[in-house]
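In the part that follows, the structures are each spelled out as structure tokens.
Just so you know, all these numbers are worked out from the coordinates, no wet-lab data involved. Small disclaimer: the values here were computed from a predicted structure and weren't measured. Cβ atoms are built from the backbone, for glycine too; each structure is taken alone.
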Structure I
Amino acid sequence: MEPIAIGLDFATSAVRARCVTATGETLATASVPLPAPEHPEPGHREQDAAAWWPSACRALGTALGELPAGTPVAGLAITATSGTVVAVDRAGTPVGPALMYDDRRQTAAARDGWAADEARWRALGVQPSVLSTVGRLSWLTGHHPGAVRFCHTADLIGWYLCGEPVAADWSHTLKAGYDTLRGEWAEATLAAAGVPLALLPEVRAPTTAVGTVSAKAAAETGLPAGTPVLLGMSDGCTAQLATGAAAPGQFVSVLGTTLVVKGVSERLLPDPTGAVYSHRHPDGQWLPGGASNTGGEALAAVPHDRLAGLDSAAAAHGPATVVSYPLRRNGERFPFVAPRAEGFTLGEPRDEVDSHRAALEGVAFCERLALDHLRGLGLDVAAPLLTAGGGNRSEVWLRIRADVLGMPLRVAGDADSSFGAALLAASGTLHTGLAEATGAMVRPGHVIEPSGTRLEDSYQRFRAELARRGWLGQPDGARMS
């Protein structure tokens with residue numbers, strides 16, 4: 001019977017289990033809802049962490065129930081939202097709600113922590129906003145004095161699976177003050193924020209085996225007792241790996257509500273502007289990238305049932321007569337950092353189709369600027385560029401993006417973070433490393449070639465306007481997030 005690897009993915013609204021073979025075939029999946037986050041005060045966002053384990057048990061049990069009895073499980077890895085933390089007691093029971101990744105309480109403590117060891121974080125390319133979890137840990141310290149440990153979602157579930165505390169991975173802990181370059185917790189940063197080092201877990205590399213499923217957890221989940229539990233990564237990283245962007249020079253552009261560009265580099269190349277920061281690759285390389293505040297959100301005002309018709313009209317229309325930066329909120333964080341940035345349109349659109357086309361082009365201009373910025377840091381960006389996300393459903397947008405970028409796009413076959421977690425589990429069990437696992441398990445998608453439509457003049461107008469407004473090359477402007 002063919003062995004499987006399992007990816008367990010904790011998103012904001014649900015936990016998903018995915019059972020995958022050594023060749024990348026998904027044999028079973030299951031999703032179980034999580035309680036909606038609550039907002040007890042402005043800027044606060046929390047979730048009942050006591051619901052995590054029962055939901056994980058149900059998801060695992062349902063997925064495994066779809067497989068033949070006795071299917072061997074080679075290993076399991078967990079991925080979750082980066083920056084969600086909870087305080088627990090000696091039994092691993094939460095002593096209060098989990099503070100979500102976008103909870104904004106005590107952001108000043110994170111800035112104090114960054115300032116206390118500024119040279120360290122600059123060497124790593126980290127700006128104050130990246131250390132947002134430090135503020136949440138500071139709040140937990142002051143409000144839960146009886147806590148014995150602070151856990152991210154992934155290491156708490158690992159604890160429950162193994163029946164004892166386990167190490168955390170260096171991806172989930174980056175925003176909590178773990179220095180992935182030196183391989184240590186940043187003591188000065190945490191001390192300045194009032195966070196006791198003794199309450200933080202040991203940190204190891206992703207794909208490290210940290211224990212096996214206990215008899216108790218086996219009875220609750222349906223997993224075979226003794227199944228290896230391996231460290232995963234945060235959901236943004238596992239989604240990247242799922243596309244196949246796992247080797248140096250490979251980058252993926254994820255066009256969902258926002259635009260995220262992430263890739264792999266042999267070297268750490270810090271960004272003095274703060275637009276790019278790097279997670280660490282499981283093999284010790286680096287995963288540079290950033291997330292824009294624009295993306296699919298640029299089309300939010302268009303009714304969903306009209307998008308296909310507008311896309312078709314935009315394709316027939318050809319290049320827009322105006323240049324747009326379709327930012328629908330205040331502030332930008334990538335490919336440049338400008339807290340006061342606002343969207344703009346240069347010229348007056350002729351009609352709704354012209355305006356729609358300009359929005360499609362504008363997001364592509366941001367994508368091109370992101371790649372230009374990455375190359376300016378000394379990063380190699382290989383062709384084709386992988387692409388994932390809801391934006392891929394628009395064939396017109398794919399072709400516009402290929403024309404603006406001047407390079408082919410490869411549409412990723414699967415960019416789901418649960419698949420990325422299963423890939424990590426397989427790379428430490430069914431395969432000898434991540435490169436082998438990626439080559440065997442990731443399905444190559446179809447390629448979109450540039451059509452030759454000229455959009456270079458519009459892109460240069462876009463860049464010139466950003467520079468005129470003083471938004472390009474602004475260092476140290478990141479807000480807490």
Structure II
Amino acid sequence: MNIAKVSKIKHPINILYISSSSSIGGGEVYLLSVMRHLDRNLYNPIVLLPDDGDFRLALDKINVVSVVVKLKYGWLMPSKSWHVFLSETATRINAIKDIIDKYNISLVHTNSNIFFDGALAALEKGIHHILVVHIPFSDAQPLFQRLNLSANNFACLINDISDHVIAVSEATANTLTPCIPDSNLSVINVGLELDIYEKSSSIKSDIRKELGLPEDCSIVVSIGRIDPDKGFDILLEAAYIVLQARQNTHFIIVGSIDEPHYYQRLISRIDQLKIENNLHFLGFRSDIPEILRQSNVFALTSFSEGGPYVLLEAMACRCAAVATKCGGIVENVIKDHVSGLLIEVGDFEALARNILVLLSDSSLAQNICENAYKIVDGNYEAKQSIDKLMDVYDKVLSRPAKSRPNYLIVLLRNAIEEHAYLGLRLEELYDRFNRVENLANKILNSLAYRILRKLAHKIGHLLSQNRQ
């Protein structure tokens with residue numbers, strides 16, 4: 001790190017880290033690693049969370065200050081959810097600006113490419129902003145479905161609102177060029193604290209005993225947020241096929257529930273397939289290395305990834321991996337049949353076949369585990385990654401923060417507020433119309449209305465006869 005250049009700045013510099021989740025997933029494990037290896041003489045971290053949760057407890061244990069601002073985006077496709085989200089934009093940005101003032105923040109580090117509130121707050125305050133892109137652009141993400149951006153336009157957007165952009169893999173960086181110039185874009189691979197994974201081999205936990213599983217059963221584990229982009233529905237279909245051949249196999253899914261509706265769909269499908277006795281949801285766990293150590297196969301079923309961190313964890317724990325070709329570092333670290341097995345995204349039949357190969361061929365599985373560990377040990381070490389991150393901080397802080405004319409920010413805010421107001425009013429009118437329509441249908445289908453119609457018809461008939 002260029003200490004000479006940084007030494008011109010008063011230390012420590014306060015950095016606000018904006019997390020995309022209050023539960024612990026790959027991005028949050030990455031941030032915890034940053035917190036542990038950050039030079040606290042140079043940088044003082046404050047982490048902003050979208051809600052209270054497991055991540056806050058983990059930060060407390062390593063003496064990192066955290067604050068909660070309700071930033072959770074959730075599912076934005078229903079029009080009302082989108083307009084409510086927009087209507088709260090000013091409140092969220094103002095809350096972040098208050099934190100910037102309270103903690104005398106010099107740099108905002110947003111650990112997600114679907115949260116822009118921190119960038120907008122930094123722009124308004126005239127301070128530096130860095131954005132870390134963990135996953136490639138995907139129009140399946142709720143925010144991008146609403147903004148209707150192309151990949152190029154997305155890259156231009158994050159370049160405009162950031163002083164620097166960091167991609168966690170070359171593949172992810174390639175989706176951002178040429179819109180982001182090389183001078184504003186860095187590739188910093190996520191790194192592992194390998195000593196943590198080495199220590200896990202000496203811990204005497206027993207996941208089979210905990211779950212009441214047979215001692216000789218095989219375990220296939222998959223780890224990640226319970227979210228559609230993680231592809232757990234593909235895992236269920238593969239599990240059904242595997243269990244036809246190897247009934248003594250159990251599938252474990254570890255991760256917090258991000259999308260409850262998706263989780264309920266998974267539960268319904270498990271019931272339909274009648275595999276509930278061999279499928280176990282564990283929720284959030286802090287003992288991921290220990291679980292991986294005791295598993296026979298790790299399955300990565302994601303549709304899109306930037307890292308993914310959990311794949312490196314599996315490789316560090318010598319757990320043989322089957323992974324979809326989902327982007328990021330996957331195809332760099334996994335050489336098919338050498339350091340893991342690769343399948344096409346969404347191909348549950350190939351997933352099942354490859355799981356069965358690893359469960360039945362112990363020699364192949366062992367070779368894959370050893371080769372995978374060597375790749376992680378030689379290329380993905382946390383300290384190297386965080387040193388590169390601090391070099392970026394050095395570079396960014398040595399120059400003036402990106403600025404935009406105040407009138408552009410005011411116009412943007414006004415446009416967002418107007419759009420939200422009009423959208424919510426339309427939703428209100430739509431709700432009223434539906435209520436009136438439902439009431440009219442109830443009246444038209446009611447017994448009283450049918451009786452009144454018959455009565456009116458008879459009265460009309462009598463009046464017609466009288467006139468004759």
Structure III
Amino acid sequence: MHSPSIRRSLLTIIGGVFVISMLLVFAAARAYGARAANLSYDRLLTASALSIVEALTVIQGELSVDLPYSSLSSLSQAPEDRVFYRIAGPQGDLVTGQGDLPWPKRTPAGEAPLFFDAEYSGETVRFAMLRRWIAAPGLRGWATVQIGQTRRAREAFARDIVLRSVLPIAALTLLALGAVWLGVYRALRPLRRIEQELLSRSPSDLSPVSAPVPVEMTAMVHALDRFMGRLSLNIATLRAFIAEAAHQIRTPLAILRAQAQNALDEDDVERQRRAVVVVEDQATRLTRLVNQLLSDAAVIHRADLRCFDEVLLADVVRQALRDSLPRADADLRVRFDCEAEDAQIQGDAMMLREAIKNLVDNALRYGCGEAPANEPDLALRLYAHGSAYRIEVADRGPGIAQAERATVFERFSRGSTAKPGGAGLGLAIVRRVAESHGGTVSLHDREGGGLRIRIELPRGSA
């Protein structure tokens with residue numbers, strides 16, 4: 001499938017407008033030429049008919065005429081045409097001329113001339129009919145003078161008018177089309193400059209476009225610059241992610257390899273068992289790290305896509321609990337207080353579920369302290385607050401110091417009270433999910449000890 005061409009589209013549209021305008025001008029010039037030719041030659045026919053009418057006389061009760069030379073001399077200026085005439089008396093009797101000339105479909109009114117076209121002698125002839133009232137002894141009534149001329153000269157005259165009108169306009173149209181082509185070419189040159197600048201760059205150069213562009217293209221260039229800025233940020237994020245992931249994975253792998261080698265070299269069964277226990281522990285840690293890395297990558301990807309739909313938050317929280325609690329201690333007390341069963345937002349259910357699972361996993365792993373007998377170890381709450389919905393996860397762990405709360409949301413950053421084995425990605429994932437939905441995440445001290453993590457999401461569209 002061929003891509004549309006801006007240059008071709010502009011030239012086609014503008015050229016089409018010019019061609020249609022030219023056709024309209026031609027039609028108007030042709031109509032004007034025909035009117036002008038008819039008007040000019042009709043005046044000649046009228047003048048000839050009037051000169052004949054003036055020559056009509058009544059002699060002894062009979063109509064007579066002595067055709068003046070001037071009556072037909074003006075029509076002889078068109079030698080390619082033929083002239084016909086007829087003079088009839090009040091009773092329709094032929095005085096002189098061709099008696100078989102066609103009559104008009106209607107009778108002339110008074111002495112006003114009547115013009116009509118009719119076929120005669122194998123050609124189209126233009127006729128003028130003029131009547132004059134005769135009031136003489138023995139003769140009263142309307143005398144009729146009919147004179148016609150073939151249309152060759154007037155049609156040639158009309159064509160000459162059309163050519164003289166259209167040829168200059170056609171020449172100007174061609175010049176205008178040339179100017180339009182040049183203008184379109186020059187108007188699209190900035191696109192060529194942008195193309196050359198981008199082609200000349202190295203693959204890693206995602207700086208803004210520096211080529212000067214017209215005002216009409218500024219919005220497009222700014223959009224391209226913003227896109228390259230986002231792409232540069234994503235690449236930088238990906239590089240940092242790969243570097244940190246490689247650093248985090250390297251240590252467990254090194255320990256796994258060393259302990260596996262120790263187990264192979266060790267003859268004592270008890271020492272082999274301890275080495276295998278360390279291998280299993282590091283494998284578990286590595287599995288958790290890989291799972292969190294995959295979760296982080298999935299959240300980054302879906303946050304960029306923003307394929308949001310209607311999401312019931314209560315269902316999301318319950319699903320996250322079902323996914324997380326099977327791994328928890330059977331004696332753990334967990335409570336979910338849902339105060340907004342119909343809470344619904346525009347969002348990504350998978351991302352929201354991952355955020356809550358990370359909060360629950362963190363609470364189960366690091367935040368289960370000594371809770372009062374009548375209180376749960378882990379409490380979740382969903383409720384409405386103003387124009388937002390809040391999801392809170394509260395535990396009875398050691399919490400996070402105030403000085404560290406600004407940094408624990410960074411990737412691979414962990415609090416000083418965190419137990420060994422974590423990757424430092426959980427809260428980073430939670431913050432990314434909250435921000436991608438237009439919300440926030442915050443840390444608060446729980447009454448009686450522990451930590452309360454609050455996700456606040458705006459109602460409606462994110």
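Points worth noting:
- When distance in nm of label points 7 Å out along Cα→Cβ at positions 288 and 400 is calculated for each of the structures I, II, III, the largest result comes from II.
- Structure responsible for 45, 36, 18, with semi-axes √(5λ) of the Cα gyration tensor in Å calculated and labels I, II, III on offer: II
- Label whose coordinates, when distance in nm of label points 7 Å out along Cα→Cβ at positions 360 and 440 is calculated, return 6.4 (choices I, II, III): II
- Origin of the value 0.75, where FRET efficiency 1/(1 + (r/R0)^6) of positions 168 and 192 (r between Cβ atoms, R0 = 25 Å, to 0.05) was derived from one of I, II, III: I
- Given 0.00 for FRET efficiency 1/(1 + (r/R0)^6) of positions 32 and 200 (r between Cβ atoms, R0 = 25 Å, to 0.05), calculated: source structure among I, II, III: III
- The greatest value of distance in nm of label points 7 Å out along Cα→Cβ at positions 112 and 320 among structures I, II, III is that of III.
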